[in-house]
1. A value of 1.04 was computed for Rg/Rh (Cα atoms, Kirkwood Rh), for residues 78-181 alone; which of P, Q, R is the source structure?
2. Say we calculate distance in nm of label points 7 Å out along Cα→Cβ at positions 54 and 230 for every structure; which of P, Q, R gives the highest result?
3. Work out volume of the Cα convex hull per residue in Å³ for each of structures P, Q, R, then name the structure with the largest result.
4. For distance in nm of label points 7 Å out along Cα→Cβ at positions 22 and 222, which structure out of P, Q, R has the highest calculated value?
5. From P, Q, R, which structure was relative contact order in percent (Cα under 8 Å, 6 or more apart) = 36 calculated on?
Structure P
Amino acid sequence: MILVACTSPEERAWQKAGDQIEKGHFRIGLSYLDQIIQREGQPIWIMRALKEAARVSFFELKDYKKSAEYHRKIVVISEDPVERTNSQRQLANIYFDHLANYSEAIIEINKLISLLTEPGERSRYKISLARAYYYQNAFEQSLNEVEEFLKLNQTEQERFDMLMLKGNIFLAKKDLTKAATVFQQVLKEFPKRSKSENVGLTLAVCYEEMKDYKNAVHILREMRGSHPIPEYIDLRIKRLEDRQKNLPGARGFRK
């Protein structure tokens, strides 16, 4: 007499899912995991299937939207606060980094920040929130987040990044005087980093837009020696000098 081990439908579906995933048949494996999730049976099996489905969707299939759906279900039904926070973190990252869906990212990041307790991580996501508003052209909301962040303790890199974002917000709003002031501050506070990030070039653009060609040329001359392509800087300087000469009432450009 052959004895057949008694297994639940969830166990059988889990075994089939594992077999298919091991063979690289990821979508077939997902279909078996979905059977477990949709049965609404034992919570332990549902959570196990959801986590594996989220993993396979993200890492194996690169189906980030599908992975987000599984993580959202985990946030809703999990009784483990750590598990919920981890999935909320994944939701924020997926919408911001992988789907570039900034309207959804704003919603998910705000939810995540309310769950986080570690100051450093909260700061990192506050930066992402400010950037998400910026990418949505919601400049006032982005600026509010930046100003709030700059009142807190920050690392040097965080301060540099947020000051640059602040300057870029003013640049996008065509508030060139304020943009130039911020980029001047960045050059003063972070001279080494500013060279590698070409902050001087951005400031020169601000001055050029303001038709302040004298200051634009001054900045370009200062950065020429450290620029990887000095010939490019020379061309920009010459162009600005020519524009200066052609201004109404100009008597030639004095170097």
Structure Q
Amino acid sequence: MKPQLHMLGMEIRTYNLFFGIALGSVPVFLFALRKRFGFTIRQAGFYSGFTLVFGLLSALMTGLLKQVMLKWASGGAYSDNELLRNYGIPVFLPLFLLAYCRIFREDFKKLSDYIAPCVYSVMTFIKVGCTFNGCCYGHPYAAGIWNEDLGYRTFPVQVLDAFTSLLIVLTCLLLIRLIREKHPGYIYPIGGMLFALTKGFWEFFRVHTSKYERSFFNTGLTMWQYWMLVLLAGCIIWIAINRKQKVKE
């Protein structure tokens, strides 16, 4: 755990550094994949900007909805001031993309396949930032990672979360190579299902200071596990629609 870095005479918050790397990974992936998808440099730049702008808007919407949900669960007694929450990016971003494609008559299946790897690369680098920052920590665990703020070792849930997110990135890249041309439109929902399952699983090992977030409406599931259930259901429906359209063709 190293929340601050000293570089070139400056003190930089490690989380902010990896947040910047996460955002920078978006154009890196989209420019690297543009030829495979038949896009020009100008188009890759536009879709990079689109993904960044609406990804941040998705994170903002998630933060605002989190506050609403916590107030609801606590009867108005509890909320927080977190502005951005990245958990909602995989949920909301495809909705913005779908709206854009409907308005401008773009190929939604092609574009969703195109942006899928960079969505989960953002999740990967942000969790690496959480590891260094010591936030989103796990339960006390003697063989875990040292948390300076807490003064004890915790289960490395951030590391494992980052690792499984990285595996999803690699899975998306492999699927782009293997199935994109014959089965367009499947890569994002497959990645979304994997993300929902892995993120939902790691939530069991994470500590939430708020009892309302830790056990949403006293159900034993965290608030974010409900988000992952929504993502999982949405991706299953997405795949079912794709299959139905394939049959009609």
Structure R
Amino acid sequence: MIFEFMNGGQSYDPATIVASTSTNFLWIVGACVVSFIGAYMQYFGAIQMGFKHRTHSIPLIGNLWFFAHDTTYVANFHHWFHEVDFWMVRAFWFALAVFATCESVVTYQILRFSRHELFKDMNGLQAGASYIGLQLFAYGLFWWYLSMIRDPYYLLSFSTTVVLAPMFNIAMMRVRGSRKGFSLAMLIGFVLLTAGFWVWMFLSDPYFLKPPFWLIAIGNCGISIAAIPYFLRLPEYHLPDKAAAA
């Protein structure tokens, strides 16, 4: 193998994660808290702007993947609370139960406000059936991903959601040509989410200090930060009179 770190099948060590969390408790828990605060700013801000601008603020592909991830985690209640002896994964359960609810609200916004944008020429029933089909497809992809990795604490699967979270923000703003669906606080949330998450991972296990993770972390944080000046250059969005009155 040209690069030794490109060695399939490797993963973090659960015992190291537990030990590091105990040894670096304040730093790791602090970074974790910052990350989750950012994630809540992202989704609560998205829901607020979605209702304000009568649109969706989380990309369709992201919401599908996040919902598959979070509901799968929540559904494994017995595993996290009775089979795994690590307090942090139990705390995650409560946090992700809230996120799954938020993602359900965004699903409503997509079907209520963005049906003609995302499911053009479909009626409500057809759009709903299409969304269900896409969600089942996302579950299939996510479960396939889980089957290929060793991820006892879901840290690698968490990484996919953090990477995907800000990826399409600039593209959505560019297509819309305005601040429709976005707010500054929401975008700051993406920065906190990504920065806090990668500090947390780097402190948790040397496995996450390998070159691929540094490249991912730098790109992930860079995309999150780049969305802020792009947003600030865009004009404000104002609802059309008919939409505002509806």
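Readers should treat all values here as calculations from the given coordinates under stated rules, not as data from a laboratory. Treat the numbers as computed from the prediction; the structure is a model and nothing was measured. Cβ atoms are built from the backbone, for glycine too; each structure is taken alone.
1. On the way: P: 1.01; Q: 1.11; R: 1.04.
Structure of origin is R.
2. Numbers: P: 5.5; Q: 1.7; R: 2.7.
Result for distance in nm of label points 7 Å out along Cα→Cβ at positions 54 and 230 over P, Q, R: largest is P.
3. Answer by largest value of volume of the Cα convex hull per residue in Å³: P.
4. Largest value of distance in nm of label points 7 Å out along Cα→Cβ at positions 22 and 222: P.
5. On the way: P: 7; Q: 19; R: 36.
Source structure: R.
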